[in-house]
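Structures for review follow.
Here, each number is a calculation from the coordinates, and none is a lab measurement. No experiment lies behind these values; they were computed from the predicted model shown. Cβ atoms are built from the backbone, for glycine too; each structure is taken alone.
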Structure 1
Amino acid sequence: MLKSKMYNTTIIIRQLIPLVFYVLLWEFCSFAIGKDKFPHVFQIFSAIVESFSGDPIIAAQGGGGSGYSIHIIATFKNFVLGFIIGASSGFIIGIVMFQFYFFLKLFEPVIEMIRVVPPLIMIPFVLLIFGVAEISQILIICIYSAYSICIYTLNSLRNIEHNYNSLAEIYGSNKIQKIIKVQIPAIMPELVGAVRVTSAITWGIIVVGEYMGSPTGIGRILKFSISYTRIDLILVGIFWVVLMSLLVDTLIVSIFHFGLKWTDRHAQQDLSEICGSG
């Protein structure tokens, strides 16, 4: 019992060592550079608490009297709507394109052309068409996540072993059964990383979009903060974006982990049995 407690204490200490190191490093940088340009850790945490419900700079610039709170909600809501719609659309489009050679050759060059264009270039274009509104932020996220996931989906489908599709056809699976029972399960493990990377980049895109033009959002507050050289408010905004990004990433990993439990149960199962059960 005593050994178990000592072991748990050792694990906790080892986990805290990196945190203590980075806090001390941060404090050293703050003393070296100056707290006006690099606030102390306690100043940042104080600003996080105080600015959440209200801040005079945010209120004076038309950001409302509720501080960061309403802007955090706006950014999170726009991200969730845009990412779910965009990623789902890109996944479906990629699946459909792969099934029909004509559509693949017709649309893939366009998607590849868009892929090489930096995503931030799309922001002014969308804002000019749809104006400074929340719908613009959702569309920006939709566009980027849709073509990114579409490309990842197509690449994953091409990486499927040819024997899988051939065996599915031998056992009498039609096109729909082949998609549902072979192709989609086969590409899911490869798409985990793709979705996580796309999600992380999308957070940066939405903040820049809000900075360039949006009635609400963390990016809008960062614009005020830069104008007033409020380093603490800038770091608070970064804190909330990082926190939400980590929460979403954890959720994505959990969803895929739950959906991919079959990989553990059926790792050794013969593919003919899977196709034959349909």
Structure 2
Amino acid sequence: MLWLFFALGSAFFAGVTAILAKIGIQNVNSTLATALRTVVVLIFSWLMVFIVASQDTVGQISGRTLLFLILSGLSTGASWLCYFRALQVGNVNRVAPIDKSSTVLTILMAFIFLGEPISLPQVIGVIGIGAGTLLMISKDGSSGEAEPAGRKGWLLPAILSALFASLTSIFGKLGVEQVESNLATAMRTVVVLAMAWLMVFVTRSQSGIRKISRRSWLFLILSGVTTGLSWLCYYRALQDGPASVVVPIDKLSILVTIIFSALVLKEKLRPRATLGLVLLVAGTVAMLF
């Protein structure tokens, strides 16, 4: 049962990442912040490759698989850019539920494009997650504090984040099954890093590096470290544990995010959002069966 502790560790570190990133990007261009923290994630992902000794299989990757690795990397990069933009301008307890709704989009896309059947527990889970997400992002759901003027454009990037995250899963299903998971993740991260820095130079935000405070540097690095730790725990859990259990447990990271957003960021949930959180968690747990 050691895999269960790794699965819980994955959820914990993933949940903490959102809080650390929120603090780190407060006064930093979100695109630049994404590019900088991806460097840390890249180090962790390749560390895992060498730990499991899968680097020697790079030459065995086919052209088709490489194409889907690149596509999944591009969609991952787009998801991260949108997610951290949403985090920068929106409350964590409204952005995080939409990000977790990518599970619903992935199931629906797999049904539509891949012809994968949807089980009754998945239907219940989709309904619970969908209803819970809507309740949590409603105006009456989060804290009563008004968002500052010019800082309300969080919804679209949050939705796009979930959409691109779902596309990442579909691309992975279509073409990267034949690649060792850690190697696939590391290669995707290379694409993410290249895409993020390309966006930095396109938007000419690289000059902002000199303006980053030590505090922001600290939290950006820590958010990259926790992302890396989450991935290490996640793939370790998948090695020994059933994916049907590990994946939903990982999605429960939203509980960690909400708890820490209340403790650290002082973001509070109103009764409607609390009900939404219960439904979202219940929907996620339903997928365990």
Structure responsible for 23, with relative contact order in percent (Cα under 8 Å, 6 or more apart) calculated and labels 1, 2 on offer: 1
Origin of the value 3.0, where distance in nm of label points 7 Å out along Cα→Cβ at positions 157 and 253 was derived from one of 1, 2: 1
At a computed 7.8 (mean projected area of the Cα convex hull in nm², for residues 85-196 alone), which of 1, 2: 1
Label whose coordinates, when semi-axes √(5λ) of the Cα gyration tensor in Å is calculated, return 43, 29, 14 (choices 1, 2): 1
Structure from which 0.95 was derived, FRET efficiency 1/(1 + (r/R0)^6) of positions 181 and 229 (r between Cβ atoms, R0 = 25 Å, to 0.05), options 1, 2: 2
At a computed 89 (volume of the Cα convex hull per residue in Å³, for residues 133-220 alone), which of 1, 2: 1
